[in-house]
Structures are given as structure tokens and as C-alpha cells.
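Derivation of every value follows stated rules applied to the coordinates shown; laboratory data play no part. Since the structure is predicted, the reported quantities are computational estimates derived from the model, not experimental observations. Cβ atoms are built from the backbone, for glycine too; each structure is taken alone.
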Structure 1
Amino acid sequence: MSTMLDQLKEILVSKLKVTAEQVVPEATHEELELDSLAVVELSLVLEQELGIKISDDELLEAPTIGDMVALMDERSAKV
């Protein structure tokens with residue numbers, strides 16, 4: 001598992017009350033029951049805790065957790 005996936009999983013579990021078993025690369029927003037408000041919160045937490053700027057719209061466009069992780073990897077490389 002990638003470090004970024006672990007970090008995303010920790011945030012989703014601790015801040016957004018998703019169960020750890022649900023956070024797999026192929027999981028979608030719907031499967032994790034992440035509504036638009038939760039995605040906004042995730043966007044803010046990513047910036048505050050990891051220094052990664054990804055808008056909520058970009059996160060919503062990422063169809064799966066794996067796609068979110070790829071976006072996080074891409075953004076963190078630019079920091």
C-alpha cells in the first residue's frame with residue numbers, strides 16, 4: 001500500500017467516520033457515502049494536514065479512492 005493511500009485512509013477514518021475496510025483503491029465516493037460536504041471537508045483537511053491543495057471539485061471528479069491518491073501524489077510532487 002502506498003503511503004499516500006495510508007494517509008488518505010487515516011483522514012477518512014478519523015475525520016469523516018468511514019470504516020477502514022471500506023477504504024480500498026477501487027472504492028467510489030458513493031460506496032464510502034461521501035457527499036459533497038464531506039468532500040469539501042476532505043479538501044480542507046488535505047491542505048491543513050498534508051499541505052496538498054486539491055479542490056473539492058477535483059476530488060469529486062476522481063471516480064475512485066485510487067484516483068484521489070494519484071491526484072494527491074501528483075500534487076505533493078509539486079510542493
Structure 2
Amino acid sequence: MLMPTKDEIKEKLELLLKKDISREEISDWAGSYITNDEIIQNFNDLLWDYIVDISFIGEMIAPNTYLYDDDKVLSLYNSLECI
């Protein structure tokens with residue numbers, strides 16, 4: 001399994017922002033890369049940080065309150081333009 005590209009990460013975040021996938025789906029997607037030992041040999045530090053952040057998008061910190069609210073998800077998406 002290879003590390004996802006910047007474009008693949010952006011595509012997943014865009015799907016989430018459009019509500020085409022759930023927070024749990026994108027968290028599971030990112031988590032599958034974190035738990036894959038093979039990816040450690042082929043990773044990009046900057047993209048790895050995004051994958052780790054995305055893995056927490058589905059985490060709730062209070063009832064109806066996510067660790068990453070929609071504004072933070074949008075900010076994460078927009079910040080990918082800078083790398």
C-alpha cells in the first residue's frame with residue numbers, strides 16, 4: 001500500500017465537505033494507512049501529518065461536537081494547496 005497523494009487526500013476531504021462520505025468513513029480510510037507497516041518505508045512527512053489529522057475527524061469531544069468541526073476540515077483542505 002502506497003501513501004495517498006496530495007490529490008487523493010484533497011479528494012477525500014472534498015467528499016466529506018460535500019457530505020458524500022461520513023466522518024467515520026474518512027477516519028477509517030486514513031486509519032488504514034496509519035496501521036499499515038509497509039507505508040512507513042514510503043511516506044512523505046507533510047502528507048503523513050494530514051493523514052494523522054484526518055484519522056481524528058470522526059472523533060467527538062462532546063455530544064454533537066467533533067474534534068474537527070466543518071471549519072477545521074475546510075481549513076485542512078485549503079492548507080493542502082500550500083504543500
Inset, instruction - Out of 1, 2, choose the structure whose coordinates give distance in nm of label points 7 Å out along Cα→Cβ at positions 24 and 64 equal to 1.9 when calculated. - result: 2
Inset, instruction - Match the computed value 60 of percent of Cα pairs over 14 Å apart to one of the structures 1, 2, and report its label. - result: 2
